[in-house]
Structure P
Amino acid sequence: MKLGILGAGAEGSGLSALLASEDGIEQIALADVDPGRLGLARERFAQLEAGVALDATLLDAADSDAVAGWAAELDAVLNATMPHLNLSVMAGCLRGGTHYMDLNSGPFEVAGMIPYSDTIDAQFELDDEFAAAGLTAVSCAGVAPGWVDLAARRAVEGMAAVESITVRWVERNDGSELISTTGPDLIANFNMPTPKRWEDGEVVEVDLLDGEEVYEWPELGPITVFTGFMHPEMRTMHNLGVDPKRIEVKSGLSNGRWRSSRDIWIEAMRCQLAADEPLGDATLASVLGRSFIPPERYEEALAEGIVSEGAFAVCVEVAGSRDGRPVVHTQGLTVSLSEARAAIPWGTHMVYATSGTTPVVLLPMLGAGAISKHGVVGVGALPEWRRILELVEARGLRTWEKVEGES
C-alpha cells in the first residue's frame, strides 16, 4: 500500500512517524511546498530507521494538476494543509484516481473570514464526481473534528431524541513563558471575534463571558473553557443522522501560571504593549500571536527547560433521551506530552491527539479499499464508523466514558 500525506508540518510529519510502524504499508509519500519544512520532516523520519520508504516531494497543494500527478501513484492521500486548499487537493485526487481525507474545513461561510470555497458544503458539491469515480473523500477526520464525531455517533445510537451535542477541548502546558503547539495567530480566533453555536436550526452569537464554563477534566482538574468561533463540529455533527437542537464547541488553554485562556489573552496583550512594536498591516490576532513561542520552537523550549510537560484533552457530551428517560453520554480522551514523545520523537500532545486517532486508522483503511461508501462523506456517517472507533481505542490512548441518567 502506498499512502500520501500532503503537508509536512507538525501533523503531517507526525502521522508519517506513526504510519512507519503500521503493517501493510510499502511507501509513504510526503509532499510540501516549503523545502525547509519538507527537509526537516525527511531528516526526522530517517532517524526512525523504519522499514518503510519515505518519498519526499516539493509540491504546491494549490496546483491541482501537480497534485493529480503526484497522487496517481498512491492509494490514498491525507491533506494536512489548510482548508483553503481542500478543493484543489480534492480535484487533484479525483483526476489522480486516489481516495482523499483531510483534517479540517470551515463549517459555514462567514463574510470576510470564511469564504464558501473553504467550507464543508463546498466539499460536498464534489460528492457525485467522487462517487462516479468509485472514490471516497472524507472531510474533517482528525480528533476534533473527527474522533469526537465517531464518539458522538456511538452516543446517539439508541437515543430517541438528541437535545444537544457539546464538544470541549483544552490544551495545557507548564511553560514559564507563553508557548503554543498550534499557529499562535489562531489562539485568539479559537473563541473570537464572536463566539457562535448552532441552536434551533441556525447559527447564533454567544456572549464571550456568558459562554465561560469551568469544566472538571479527569486527571487535569478544573480548566476554564469558552464557546468557540465557527468550529467545524457545528456542521459535521449534522452528518450523524440526528437533529440536535444545539451544537456547541468550547475550548480552553492553560499555560504555567496563566491558568485560563483569559489569563493568556491578557498576558499576550501585556507583552505586545510592552514591546511597543509597529502593527503595520498585521491583524490583532497575529500581533497577539507574537507573544508566544511558536510550534517550530517547541523543541528548543523543551531543551531550554521553558516547558517540560503538557497535555491535550477532549470530550464530547451528548444529551438526549433513551427509553423515556433523559440521558447524558460523555466520552473523552487525554494525551500527555510524554506519551506523544514516546510515539513521535518530535511530536507534541496536540499532534499525537490529532494524528494518532482517526488519521492513523482511517488513511490505511482508505488505501486498502476497506471503506464501502463512495462519494464525499463525513467521518461520523461512514458505514465503518464503529470499526474505526474500535481500532482507534485499541491503540492504547487513554479514554474515559460517563453515562448519566441510565438505571
Structure Q
Amino acid sequence: MNAITSVQELQEAMKTLRTQQELFSTYTQEQVDEIFRQAALAANNHRIPLAVLAVEETGMGIVEDKVIKNHFASEYIYNQYRKDLTCGVIERDDSYGLTKIAEPIGVVAAVIPTTNPTSTTIFKALLALKTRNAIIFSPHPRAKASTIAAAKVILDAAVKAGAPEGIIQWIEKPSLEMTQTVMSSADIILATGGPGMVRAAYSSGKPAIGVGAGNTPAIIDDTAHIKMAVSSILLSKTFDNGVICASEQSIIVLDEVYDAVKEELLDRGAYILSPDETDALRGIILKNGVLNADIVGQSAHTIASLAGLSIPKNSKVLIGEVERIAEDEPFAHEKLSPILGMYRASTFDHALNQADALVKLGGFGHTSVLYTDQILSKDRIEAFGNRMKTGRTIINMPSSQGA
C-alpha cells in the first residue's frame, strides 16, 4: 500500500478504497464474521504494545489504563456485535410484508484524537469491517505513529482472514487540508476530537457522527452514599489521567453534605486547592481561550508544577472550590485532566440549575451524573433526567466507565 502524504495521493487512495469496498460488499456473513473475529483478536493481542506506544508518542495518559481501553475496544466490541447480522437480508416480517436488507455505506472517514488514539482506531476499524465498509484514518499529528500502528495491526489480520488488501488505509502526513479533503471525499464521517474538528465534520456536506467536548457535571445530593460517590468520581477522574471526554469536569455538592464530601475527598487522596492556588491553576487551564494542551492527560502533580505549585506527589486530583459558571471561569470548562471544579448548592433545584448551566456552557448531548438515594429520591432522579440535555444521564456510577 502506497503512503498517503499529499492531496493527490489521497485522491488516488480514495479510488482504491472504493474499488476494494465494492469487492468487500460481495462478501457473505460468514466471511465478514471471520474477518471481524480475527481483526478483534489481533487488536486485543496487541493491546499492551499499542498502549505503550500511545503514551510514549503523545505524552498523555497512563499505560495501564490505555491497555484497558484497547481491550474494551477489541474484545468487548467483538462480543457485543459478533452475532449481529450485517449482510443481505437481516430480518423478515411476513405479516407486514417487510424485509430488511443490510447494505454498506461505502468509505468511512475516521478522524482520530490525540487523547485516545489506539482504542478509537480499533473501535472504528472493527465497526467498518463488521459492516463491509472501507475506512481511512486521519490521525492527530501528535498521535500519528500509534494510530497507524493500530490500523496496521487490524489491516494485516483482516487481510490474512480474507479481506481485500486495501480496505483500511491511513494518512501518513496528517494536516488540516488532508483531513478536510478526506471528509469531503468519504461517504460518512466518524469524527472524534475537539469542538472545531467536530464542527468541521458536520459542515463538510457529508453525513457525520461526531463526538466532541463533554463538560460532565456530577451532583452529590444530601441523600447520597458519600463514600461511594467520592470513590466513583475519583475512580473515573483519575482513569487515564482524565482524558476521557465523558469524565467528570465539575462536582456540585448540596450544602448539607458539602463538608463531609470535602473530608472524604481529602481522605481518598484528592488535593483541595486554597484560594490562591485556585487562582494559580486558573492561569494554566486555558490558553488563548481554549484548553491548554500542556495539561491534557498529565498527572495532578505535573499540572500543579506547571502552575508553580508544590503539592504531594501522590495527589490524585486537583480540586478548585469555585462559584461562577461562565466563559471566563476556566474551572467551568472541560479540562481533560485530573482537575475538578467544586460548586456548593443550597438546594437540589439550585444544583440542577448549576448542572444545566455547565452542560449549556460546553457539554450539550454528552454526559451528566447524579449521586442520590435511588429509593428515596425517585422524584429527583426523574427531575434530573428531564432537565439534563445529555445523551447519558447516569445515576450512582462513575461517568468514564458507567452505563
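What follows is calculated from the coordinates using simple rules that are stated; it is not laboratory data. Note that the structure is a prediction, hence the values are computed from the model and not measured. Cβ atoms are built from the backbone, for glycine too; each structure is taken alone.
Comparing FRET efficiency 1/(1 + (r/R0)^6) of positions 211 and 299 (r between Cβ atoms, R0 = 25 Å, to 0.05) across structures P, Q, the highest figure is found for Q.
Consider the structures P, Q: one of them gives 20 for relative contact order in percent (Cα under 8 Å, 6 or more apart) as calculated from the coordinates. Say which. The structure behind it is P. A value of -13500 was computed for helix-only ellipticity at 222 nm (-39500 (n - 2.57) for each DSSP H run of 4 or more, over all residues; to 500); which of P, Q is the source structure? Among P, Q, the structure yielding -13500 for helix-only ellipticity at 222 nm (-39500 (n - 2.57) for each DSSP H run of 4 or more, over all residues; to 500) is Q.
Work out the source of 4.5 here, i.e. which of P, Q gives that when distance in nm of label points 7 Å out along Cα→Cβ at positions 155 and 355 is computed. This figure was derived from Q. Between P, Q, which one scores greatest on distance in nm of label points 7 Å out along Cα→Cβ at positions 323 and 347? Between P, Q, the highest calculated value is found for P.
For which of P, Q does distance in nm of label points 7 Å out along Cα→Cβ at positions 83 and 267, calculated from the coordinates, equal 4.4? Matching structure: Q. Can you spot which of P, Q the value 20.4, 61 was calculated from, given it is Rg and Dmax of the Cα atoms in Å? Source structure: P. Here distance in nm of label points 7 Å out along Cα→Cβ at positions 67 and 315 was calculated and came to 3.7; which of the structures P, Q was it taken from? Attributed to the structure labelled P.
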